1. Looking just at distance in nm of label points 7 Å out along Cα→Cβ at positions 6 and 134, which of the labels 1, 2 belongs to the structure with the highest value?
2. Quick check: -14500 is what I get for helix-only ellipticity at 222 nm (-39500 (n - 2.57) for each DSSP H run of 4 or more, over all residues; to 500), calculated from one of 1, 2. Which structure matches?
3. Quick check for you: by mean count of other Cβ atoms within 10 Å over residues 14-21, which of 1, 2 is greatest?
4. So if we calculate mean projected area of the Cα convex hull in nm² for every structure here (1, 2), which label has the highest result?
5. Thinking only about relative contact order in percent (Cα under 8 Å, 6 or more apart), which of 1, 2 has the largest value?
6. On FRET efficiency 1/(1 + (r/R0)^6) of positions 30 and 182 (r between Cβ atoms, R0 = 25 Å, to 0.05), which of the structures labelled 1, 2 is highest?
Structure 1
Amino acid sequence: MSAALDKTFLTADRWRDEALEVRAILLDCGLTEEKKWNKPCYSMDGENICIIQRMKHFLALMFFKGRLVDDPDGLLKEQGPNSRSAKRLEFNSVDAVKAAADTIRALVASAIEVERKKLKVEGGELPDYPGELVDAFDEDPDFRKAFEDLTPGRQRGYLLHFNQGKQAATRANRIGKYRQHIFNGKGMHDR
């Protein structure tokens with residue numbers, strides 16, 4: 001249990017009791033708790049297993065490699081249209097969390113096994129590089145190297161974001177905004 005997260009749990013406006021219930025189950029599974037991405041994250045032997053996310057309409061327990069987790073009842077939901085690996089459980093009451101306690105434990109055990117076996121989600125192809133990014137790489141080979149040194153997931157996140165810009169100026173501005181972040185080896189959401 002992380003004392004640094006105690007206050008976060010106890011003072012939460014949204015899904016407080018549900019999150020406390022999920023937290024108790026996860027800690028009972030022997031996971032290590034720490035704050036990552038400004039959220040309670042749970043790991044085993046330094047490998048991320050799952051994270052609690054407070055959404056507007058539900059509390060999510062997101063498994064980082066949910067696609068590889070044994071989910072015989074098909075309870076895990078897609079994290080989003082651009083997610084290739086993560087899947088989540090969704091809760092909207094303490095009773096729902098309590099009813100799913102055994103399922104949570106089984107999913108955590110499977111996620112731990114995925115990490116012990118060092119399984120990886122097979123990567124799909126990266127989105128296209130926008131022309132503005134190619135131009136930036138041509139102007140600065142060190143920038144290309146910094147981008148290529150990022151993890152595939154971080155590269156994908158940037159490419160999706162850059163490509164969402166409808167105008168060339170928007171795409172160029174986005175690339176400029178994250179240039180130093182990329183040089184620092186960080187993903188879009190890393191601090």
Structure 2
Amino acid sequence: MAQKSGRYWVAWANAHATNSADVNALDADFKAKVEAFIQALKAAGATVIIAAIRRNPKRAYLFHWAWMISQGKCAPGDPAPMQGVDIEWDHGDLKRSKAGAKEMVDGFGLAVPPASFNPPSLISNHINGQAIDMTITWTGTIRIRKKDGTVIDVPYQSNPDTNTLLQEVGASCGVKKLKTDRPHWSYNGK
């Protein structure tokens with residue numbers, strides 16, 4: 001019997017559809033690029049907290065549809081079923097359906113507007129190990145060495161989507177910023 005969307009699915013995903021936050025789970029080529037970027041950041045005095053790397057496809061399904069329904073971007077009856085995920089998105093009325101989806105968004109800690117205007121993707125670079133979600137912080141201005149050895153001064157900005165100098169350092173290592181999703185970096189910026 002299908003279980004309605006809500007907190008249950010956060011616990012289910014945490015037990016049956018886990019993500020990896022280990023850099024070793026990345027695609028080998030992208031892993032080397034991420035390690036170079038993180039090394040440059042840490043050497044300059046930044047703190048890097050990794051939230052997610054490789055995403056389980058079932059978890060991606062739950063993330064995507066919970067975000068879409070909670071944000072009113074689709075109807076609760078729109079999601080196609082996924083084998084192995086016996087979820088009922090439609091609670092019988094829109095308000096309850098959106099509330100169940102929002103419980104999941106909150107439980108998963110998904111970024112919503114204004115932090116992210118993009119729903120978690122069903123076909124994500126996270127699934128194939130070519131994306132990383134990370135929070136990068138420091139105080140003031142730090143000097144970061146780009147891949148080519150050039151050192152640049154990068155002032156801290158709380159929103160990495162607008163920090164073009166930080167993005168320049170990442171791109172020099174082959175790690176590109178998705179500019180509409182604060183924690184998301186990937187091999188292609190998507």
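1. Looking at the calculated values, the largest one is 1.
2. That value comes from structure 1.
3. 1
4. That would be structure 1.
5. 2
6. On the way: 1: 0.10; 2: 0.80.
Looking at the calculated values, the largest one is 2.
Every read-out reported here was derived from the displayed coordinates using simple, explicitly stated rules and does not represent laboratory data. Remember, predicted model here, so these are calculated numbers, not experimental data. Cβ atoms are built from the backbone, for glycine too; each structure is taken alone.
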